[in-house]
Structure I
Amino acid sequence: MKFDEQYLRRDDAWRDEEVYKDIYDFSINDIEGYWRAQISRLSWIRSPEIVMQKGPRGATKWFPDGKLNACYNCVDRHTAVSPHKTAIIWQGENLDEFECISFKKLKEEVCRFANTLTALELTQDDCVTMYMPMVPEGVYACLACARLGIPYSAVFAGFSPNAVALRMDDCNSNFIISCDASRRGGKLFQLKKNVDAARKICNRKIRALIVRRQGMDIDWCDELDIDYGVVSKGQPVDSAVHEIDSTANSFILYTSGSVGKPKGVTMSTGGFLLFSMITGRYFFNLFENEVFWCSGDIGWMGGHAYSLYSSLCNGTTSVFFEGIPTYPRNSIFWEIVDMHKVTTFNTAPTVLRAMMQRSDECLSTSSRSSLKYLGVFGEVLNQEAWLWYFNEVGGGRCPIVNMWGQTELGGVPTAPLSNLSEMKSYGHIGRQFFGCKLILKNENDVTITTPETRGAMFIERSLPGMLTGIFGDKDAMERTYYSASSEDIYFTGDEAYFDFDGNCWITGRADDVLNVSGHRISPIEIEEVIAKSDIVAEASVVGFPHPVKGEGIFAFVVLKKGLTDEQRLSAEKLISDMVRETISPITKPDTIAIVDDLPKTRSGKIMRRILRKIAANIGDFEDLTTISNPECIEAIVANVKKIDIAVG
């Protein structure tokens, strides 16, 4: 089957069933032909002749002989055509606090930021830590680094100093960009204070470029701290566009997998940009006259790939909200949708489940008539929340993009077709993107071909947005993602099945990674923090069904012998505060059960499958013959029941 380039780039490719099937079949039979037809979507300094250069175990290079600049594609080319078009809408907590930033102003501010970084003698050999909230300067800083070809590490602004320090040490960063503070929920979160604490943990000289958003008094070190408002004053508002190799590392995002230490996932420039651009265009309707709002932080891949790069690369207006969905009113999200005429809204299931509990209060003050598409990221939406989102929020007229993706994939490789006919059922993650072929394997590494049969999910072929490696460990990518099968295929870590219509349904994680509010969290990382307490002997962390978060965090903790009554009574609060302060509030356990022992195999391995069932209130423990201390299970169940009664 042969199609011309115009057909392979049809704008209705994700809406029309027949067009999708035609192009998908072509892309599977000729993956290079499909992506070659997409190359001209970007502006290249040197257009690539080679589409993909295959290597072993995930080492494929995309467009290796091409040169481009991501910032130029997101800013300059749109400024030349539509300088006064709104690129970014920054929205504060109150409706009257907002700023509409045109492409012309965006270019000027990005160039000012780039010239400031150059004046501070930063080069492509550096790695900048980006510890910024959802403010315009965060966008300027990321795009300035992209303009200069300086790799950066995007860190979630809600992380604690320990988490920031760990990531700075891992990527050898000696420069951090942050703010004095961020305002969320009516409170000031002192980011500069966290920066100071992180530098102490790193115990080395790290320069900090600070944007004074709140104008508050902060501690200052003249040797290391730099006031952006001072050093950027007088900097030119134009700067040269650097020529960047398509395969050059653009940025790093950290994710926790099945091991405790977060992994620094590196992303290429050309492959990532093209993949995020085209998937955003098809999945989220990111066209020139649309207004897109993804509530995810730019410290996570969903916000970074789509709020920042995909929306701007497509010339779409993107909303950045510096706030939370419940302040100053539970209806604030939908009032913002009405005010800025948002056409596509994308958020996490946690947000929707929390809102659904106060449906009338949330929705009564807004019409949401501008909405065309609804999205959900991070995890699959349950039936009740899906129906509320579709019927109440969208009025039954907006297709829901129930997306599935991972940090390592640089975007979303599957989604339902963007038409109402695809909305016949909730929960599935839809169709595979062009060139993407998902396969399922059973425990014997045999490919599953029967519909409705669950198996471990793999991606058979490389995609342009996929990670290029794990920073600082050249063998980690193969070890982590390509060792689960004898074939050279990427292991997603999820289990799934296909229905008879070809839709994919995620059924859960194949490993121990928790999915809390759409964020992948390693239980091992939490366990290591808890175990550092002087009063803790050992701990095990598992997930359990949570009505709002999807999956909650349940910690089973064994305390040391000989503690005082006061120490035992304060143990839960101490453990909770340690996790919050060391990692993030997101990782704080929802429930902590103090127990005398944990179920273990004779070799000493904790039986987490038993603890998961206890946490989920499932009484059938199946085979207990391999457990060395089955007597402890009854005592643990009794403790958990007391907790349930106490909680109500």
Structure II
Amino acid sequence: MQRLTGWIVRVVAVVMAGFHIYTAYAGTFYPYVQRGLPLLFSLILTFLTVSAWKTEGDKHQPTLLDWLLVVLTVPAVGYVVFNVDHLMNRWPLTPTFAPTTLEIGLGVLTMVLLLEATRRLMGSVLVVVVALAILYALFGEYVPFAELRHRGFTVQHVTDYLYLTDQGVWGTSLDIAVTFIVLFIIFSAFAERAGAAEFFIQFANALTGHTRGGPAKVAIISSAMVGSVTGSTVANVYTTGQFTIPLMKRTGYPPAMAGAVEALASNGGQIMPPVLGSTAFLVAADSGVSYTTVVLACILPALIYYGGLLWYMHLEAINRDLHGIPIEEKPSVVAVLKQGAHLMAPIVVLFGGLIWGLSPTRAALYSIGATVVVSWFRKATRLGPKEIIEAMELGAKGGALMVVICAVLGYVIGTFTLTGLGLNITSAIISVSQGLFLLTLFLVFAACFILGMGMNAVAAYILASAIGVPALAMFKVDPLVANIFVFYASILSHITPPVCLAVFAGAQIAGANMWETAWYAVRMGTVAYVLPFLVVFLPSLLLIGSAIDILIETITAIIGLGLIITAVQGWAGYRLNWPERLWFVVTGGCFVSPDLMVTGIGAASGAALGAVVFMRARRKVPAKAA
């Protein structure tokens, strides 16, 4: 039975991956087919590969309940797939086309199946959020707060809107998942199967492993490169952290700090082009711009994020007198490039295709093909028929998570539009902030952070954008800027207590206290917390504006953030005292200001600060430890 189950899972996964590859080449089907079939495959894969309850061991043996859920999935999702004409020609929410008893039953069944699949994949947090949204749609007329109350909807109305139209389960988020996201996850699986992750780690080690604090820099650079392809924070921690965290500990980093560095570096993969944690496609759709525009816009913020983290760890290494790995243990850059440089070609193909003007799906398709072809250049990376099937299976299983999440979040988005909840919350935020832009920005930031807790990047962004973007739009914030602000803010919960999944993963590998690791992550993640606000006040960092504005504001932002990071870390050739730290922060804040006069004041303050620091460091007068 075990072998039969394994065979069924592989066939379903390969068929799902093949479906996405085929539609990337030949074009998509009608919406309900294009979105329904991948959801059908994803639910089957989830029920057959993920246990209903946590069990010992890695292998899940499907139970009778699992097989029953698989059987029920076929009519629940299949009804939509095989009734395209009926669904596309009906008028929703009208008595003439009112849902039948069968359709209501299948709609409820689909909801139950999706909630169960979500619980298995993501835990109970997202299930509770979705359940509350559905309950609100049904009973919102009884809410005691007038601002949140609606006229009320019956089970028939809710089922009609959320199951039988393309505004609920089959809405935009699922469309983006099955059209773009899954294909890029398949590309990531092919790259991983060819050994790209291992090459990135070795390449980073060859570049910086021997430098002062080298192992931390290896973690940062390798996680950036791996994250640019995989776009998964926790997976990135486990992929690169298994190598980098022990190396950091061996060269003198405290275990908690080692775990925090890897968590921060891996979370940066969410904002690192080209994949952006698979959220780039959602940002593009919500902003009304192309995917390529989003990718290009996020290059500078990603580089600033990783540059800030490198600068912090460089100061930390000097302060702690930490050195890199022995030079004789460092792999040769030339040798590493000889072994795996060809694996960078698919990423070049992807970027080149996007810049050339190819659609994201076609660029991803060519990148998958390029991965297979270049893998043949060396025996160690060669993808034969067996490896290709394994890559397709791996990609489909990873894609199933995204498909299920985007589908179940359709209930939340559909509820927002059906009941007008999104507009009501936006009005409430504006009311509380009294129309003050900065206060509104902080309220949206807080809401995005809270909604992102326990979620992956895609789920966090979808929930947060439904509330945050309309609120910022009231102040005429550019749609791309607003969406990226929400995106950057929503993923901070991965590195911030109390629900910081990336930090907990890093702490587990490091054998460190989770809360100590979380404190290190918050302290070292200065840029991560500043970056959302920075892109709002300096949109030139997103390549919006003239070339001279982009150049000047990028330079001043880098200087300002460098000063702020130095203040947080506390080392500038000697240990800074608290007044000096405050001076650094104020000066850095002036540099990142969009006002040229304030920036000029910062420059003058920076010159004076530099003179003071230079004289104190030269005299080697120790400051009082902070």
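Here are a few things to note about the model shown:
- Which of I, II leads on distance in nm of label points 7 Å out along Cα→Cβ at positions 45 and 197, largest value: I
- Source structure of the calculated read-out (relative contact order in percent (Cα under 8 Å, 6 or more apart), 17) within I, II: II.
- Entry that produces 31, 23, 17 once semi-axes √(5λ) of the Cα gyration tensor in Å, for residues 21-180 alone is calculated, selected from I, II: I
- Identity of the structure behind 2.5 (criterion: distance in nm of label points 7 Å out along Cα→Cβ at positions 109 and 333, calculated), options I, II: I
- When distance in nm of label points 7 Å out along Cα→Cβ at positions 205 and 285 is computed for each of I, II, the largest belongs to: I
- Given -8000 for helix-only ellipticity at 222 nm (-39500 (n - 2.57) for each DSSP H run of 4 or more, over all residues; to 500), calculated: source structure among I, II: I
- Once percent of Cα pairs over 34 Å apart, for residues 37-364 alone is computed for every structure in I, II, the highest value turns out to be that of II.
- semi-axes √(5λ) of the Cα gyration tensor in Å derived as 42, 31, 22 - corresponding label from I, II: II
- With mean count of other Cβ atoms within 10 Å over residues 77-84 derived as 14.8, matching label from I, II: I
Coordinate-derived values only; no laboratory data. Not measured: the values here are computed from a predicted model. Cβ atoms are built from the backbone, for glycine too; each structure is taken alone.
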